[in-house]
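Please find the structures below.
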Structure 1
């Protein structure tokens, strides 16, 4: 009889993953007992530390990845630190709340341990964004950066972790995978201690997160059609499009991929694009762009995030040294046309259409190729056209009369500011909105009998978290200068209690 031996060895990286996650688990258990004042104190410190390093990390990210524009990365880093916290500082994802008319008590429940994958295109902004969201909702977070940006991300996470711990956060609530590898990332994603995965990156990364067996929030690729009708303010639209397409050299997934313009406005748009800093290609130059920037119909990955002048040199084009965007006109939106696909460098497709109906059809065709669920933009002053466009394109955010790079990302619109764009059912994503703090917390709803004769209790001033109960039961109240020491002792006591509870539970299994 043949005996088949089964290899029961753990995959490489599993032991280290287990240690990181166990540390995060203990931190999350303790963090879940913090009150809103303590959480805000931690976030004040972390947001301040993040903003203080915004420029240094922008420079480092460009140096390490070879992608993007330093001053634009500074804008994103500040938007995802100081500005993000300013937007949400008065929001409360920590305290119980009551719906008196419905007789419901709501108790916030953090996810626990968040495993966050970050991309090489927006390494620091995404790291800042996900760390702050985790802290707002009392989650622990383990950041796994793209290998191409691991040094700058690891340093940033250490800075944020130090700031958080010094402000009173549990040690281990912010960690980083300093040497990411496929086996280690797989072990972290599939470990049962991971409570939710937040994946920002390519399709392979997102699909792996969904296959992990753990809850996952992943997003799909963009391919933004930008429709411009004859009623638009053409000079303003051209300026906004060039600014957006050149922002950080087009590495935001919300950047415009192609402009679809009504024939009536096309010639004026071409002139205004040139005035705004774009080089509009001749038919011969378009062929050079296709051949040299999209060999075999695929975007050259080594050119992602490069300047327009670098792209022009690679394509053999003669352009002004101040050129910010290369515009490549094409005629048909078909799958084999690379200019109709997502482009993570400042090359912008341009398609002329006879009327609005044809423009909407062209936008729909682009999204059938790729980018479903992501985002689109429109420049128009006609409300009916804007509504028809929004209803026709299969995306979940449409920006109006604004550059889409920062429009759909919520920086220049009132959408939730985000570095993770949910594509919903259209894009096979579990998230249909811009990721924001509320997506990382669930609520236990304690619902009373709806009969009005049954009373609903008054929960004002009550706190369900044991750590607070211990502290509030202490008498007399500690002096202000002694508070940190007393609080530290209470935290240590709570950690010991949690560990003992966990060990007791393990011995029963």
Structure 2
């Protein structure tokens, strides 16, 4: 069929031919009304106001030329970070650790961020090129990284001056977001593609803080705020010398700018080491289903290696449903495990999932089970923690919506689920230096124990036992279980002889 396109001029001529001249103008005006824009809320007005605030902040800092000069040279930072989600109990937030050194070297829009372990270089992250990459010195290995995954590294080497420059470079996307508590807010997209809001002091024009939203596996929707303080002059530029990052109102890190040197930076540091091993890239692409492989351990017991990357899972087929042991890393990992189990056992329900302990890398998958209506079975001290994971607000990320009545049950001490060859005994072997409550799963039919963190085997040989493993060994001697094989959440299986040899060497080292 042939289509006829009529432009506005032709349409006007056609209407003029059919309508008395005195009626034509009024008729067209009524048919195509002029748009009415409230200038206070238009994108143009919001951008113009935002630009005004950004320009004022740049002037307050010392001007664009002075700011631009800081994009070359060397900055040294002292950083203290909390290991949030890794404390002995879920209620503890984690104290700020000992200071570590970070050195950022800028040249031609690139930055090499060196992170030190004491006096030794631990890793180098290079940002700003076609592809970001990280070099692990101890492993002599290099991997490409999507910048958003290294946001924490980049933020620890990014000053208030760099943020103002980034805002100016992308000011077409900036919008005025309002005034509150004597602070003017401007929303913008940073150089990692993240939407953020910057807050400026209305009187001085100085940058006060930057805030973004994030989806957290345990906390749900959270605000991440970086606050800038202790402004001092650096080569004629007012730069915040202290940057405090808060996650969900918990102080995650405090970074102090120690020095700035206006030196020429060698281009060599932006080149990947030629003799380094090349690892798989780190990607933050939209999570998608992973194909998992099930290994039959016999008698209704099954093993999934790398159910989440670096984390193994076990499940048991019982008459009243399937029991899943461990809830690691992410909501997507739990969805993968659930889908894999249901594909093999389409007529069975999953009756419960058991996290070994509350640490964030081992509880990141709890919501994935709760959203599927699968109960969580945990120890008494973790009930409130697991319940809150289900009930917290979730409007961003891959999970949407809080659960009104999450199913969270508990056992105290030890309990046995299932019978016969598939029987699993859950035992709380805490308190341990690693966590106050931590669960192992003993499977008597295969004389094996499934354990997380307080014992792992990576590589062919085991080092002398550390304090976590020694505490675990003390508990095992009192339990008197018949164990031939240790199946760790991290790594590969170990024999009982390997485990106890490691303990013997660890006890000897501790006694010295």
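Where does the value 13.4 come from, among 1, 2, when Kirkwood radius over Cα pairs in Å, for residues 140-187 alone is the thing being computed? It traces back to 2. When distance in nm of label points 7 Å out along Cα→Cβ at positions 92 and 332 is calculated for each of the structures 1, 2, the largest result comes from 1. Taking FRET efficiency 1/(1 + (r/R0)^6) of positions 172 and 436 (r between Cβ atoms, R0 = 30 Å, to 0.05) as the criterion, the top-ranked structure out of 1, 2 is 1, with the highest value.
Highest-scoring entry among 1, 2, by mean count of other Cβ atoms within 10 Å over residues 260-267, is 1.
The value -7000 for helix-only ellipticity at 222 nm (-39500 (n - 2.57) for each DSSP H run of 4 or more, over all residues; to 500) was derived from one model only; which of 1, 2 is it? Of the options listed, only 2 reproduces it. Quick check: 17 is what I get for relative contact order in percent (Cα under 8 Å, 6 or more apart), calculated from one of 1, 2. Which structure matches? Comparing all candidates, it corresponds to 1. Computing percent of Cα pairs over 34 Å apart across structures 1, 2 gives 43 for structure 1.
Values in this text are rule-based calculations from the coordinates and carry no lab data. Small disclaimer: the values here were computed from a predicted structure and weren't measured. Cβ atoms are built from the backbone, for glycine too; each structure is taken alone.
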